[in-house]
1. With helix-only ellipticity at 222 nm (-39500 (n - 2.57) for each DSSP H run of 4 or more, over all residues; to 500) derived from the coordinates and found to be -7500, which of I, II does the value describe?
2. Hey, Cα Rg over 2.2 N^0.38 Å, for residues 62-165 alone derived from one of I, II reads 1.45; which structure?
3. Assuming 3.6 is distance in nm of label points 7 Å out along Cα→Cβ at positions 78 and 150 as calculated from a single structure, say which of I, II it is.
4. Quick check for you: by FRET efficiency 1/(1 + (r/R0)^6) of positions 126 and 182 (r between Cβ atoms, R0 = 25 Å, to 0.05), which of I, II is greatest?
5. Which structure, out of I, II, was relative contact order in percent (Cα under 8 Å, 6 or more apart) derived from, given a value of 16?
6. On distance in nm of label points 7 Å out along Cα→Cβ at positions 102 and 158, which of the structures labelled I, II is highest?
Structure I
Amino acid sequence: MSETVARIRIELEDTDPLVWRELDLPMSTTLAALHDIIQVVMDWWDYHLYEFVIGDKIYGEPHPDDEIYERKVYKARAIRLGTLLDRDVRAFVYVYDFGDNWRHRITVESVRQGDADTVYPKFIAGARRAPPEDVGGITGFEEFLEAVSDPEHEDHERLLEWYGKPFDPEDIDERSLHVSINDFAARRRGPLLRHRGDARKKPL
């Protein structure tokens with residue numbers, strides 16, 4: 001029996017050209033699982049805190065210090081995509097890394113019955129490689145792009161060494177995204193896949 005799925009679009013705010021992804025997700029997807037999925041499709045490594053801002057409520061991983069800052073954070077694993085749609089929520093914000101402050105607009109574009117022979121979540125499309133971890137927000141990303149694209153730039157070699165490999169902003173490595181999402185889909189009924197690396201980049 002097929003499951004109901006939502007087509008969602010993820011746009012990384014303030015990027016120009018726009019960094020975006022589209023996915024088909026089961027209605028049973030929790031916000032915590034959506035966080036993991038976004039980490040995969042943006043090729044991030046879950047180093048930092050996150051939150052979803054939905055209306056006047058914040059969902060994430062509650063912490064005792066939230067009371068100090070007079071913040072009420074609801075558990076992201078306790079609410080599902082289907083529940084949001086039942087409440088007529090069709091768009092909301094995902095924030096990752098409160099230092100770099102990566103803000104994403106998430107929009108539910110459509111809802112349909114999924115294909116019985118397809119395992120979800122499923123990567124559909126996207127454009128532009130997402131910023132590296134700890135690059136320094138939008139300003140840092142723009143400076144990074146300028147340097148790595150110009151062999152004559154004084155920081156060209158340093159930033160390529162920091163990143164660890166060539167950086168092509170046009171190449172989202174779609175083949176690897178399909179593999180990673182398929183891996184996630186295969187594990188979704190078990191423990192959540194955590195997209196982590198063996199070695200962490202040092203902040204710029």
Structure II
Amino acid sequence: MFQRAKICTFWILCAAPCTVQADTLTYSHNGSDMAVEVEGARVTIRYLTPRQGLQDIGVNAGTVLFSGQHGDGYLDGMAQIFSANCGALDYFVFGDFIQGADFTLRGVAPVLATDSCRVVDNVSGTGNGVLVFNVTPQTQAGCLRGVNTTLNVRVGPSVDYGVIAELPAGTCNLRMMGRCDSAWCSIKAGGIVGWVDETYLAR
């Protein structure tokens with residue numbers, strides 16, 4: 001059965017205690033692992049583990065792909081395409097949406113010129129015009145090992161990312177949220193979702 005977790009939606013280190021709560025679901029999209037955050041009617045889709053090559057165009061863990069609203073089984077809002085030279089460009093997408101189920105968002109996506117940031121065309125029914133999201137099954141990750149006090153949980157897969165929580169030594173019932181990347185794994189522990197060094201995971 002697909003599980004949900006109540007977590008803080010900040011993807012950077014909070015300067016004050018987090019108070020905003022959201023349901024966070026994990027999906028795969030075009031080779032990337034995604035976090036779909038549902039807070040009331042608001043839906044935000046972020047990259048959890050971008051596929052290889054996306055960093056070259058400015059996509060990292062925590063980068064927002066979509067922001068919009070849902071209601072009555074319907075979701076719409078603004079998605080983004082990314083360019084190394086032009087940054088992000090948004091466009092409208094929509095589709096049926098039920099939390100915990102696969103879903104597809106469709107729209108008319110802009111196409112940039114190869115030598116500039118000028119929009120030269122639009123596409124629908126293919127490429128960025130069809131965004132498919134598939135539920136990611138969660139697997140048991142086990143307990144922490146080799147931790148004397150606490151283990152930092154980070155927003156992305158390296159020590160360069162901010163700390164969003166700390167797990168006490170001996171924490172168990174961890175869940176894998178997606179694939180591991182460069183010796184870091186995305187996990188869920190109670191109400192916490194983030195990245196930890198896989199060295200400390202006993203599976």
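1. The read-out was computed on structure I.
2. So the calculation was done on II.
3. II
4. When FRET efficiency 1/(1 + (r/R0)^6) of positions 126 and 182 (r between Cβ atoms, R0 = 25 Å, to 0.05) is computed for each of I, II, structure I gives the biggest number.
5. This figure was derived from II.
6. Going through I, II one by one, distance in nm of label points 7 Å out along Cα→Cβ at positions 102 and 158 peaks for structure II.
Any read-out appearing in this document is the output of simple, stated calculations on the displayed coordinates, not a laboratory observation. For clarity, every value in this text was computed on a predicted model and none was experimentally measured. Cβ atoms are built from the backbone, for glycine too; each structure is taken alone.
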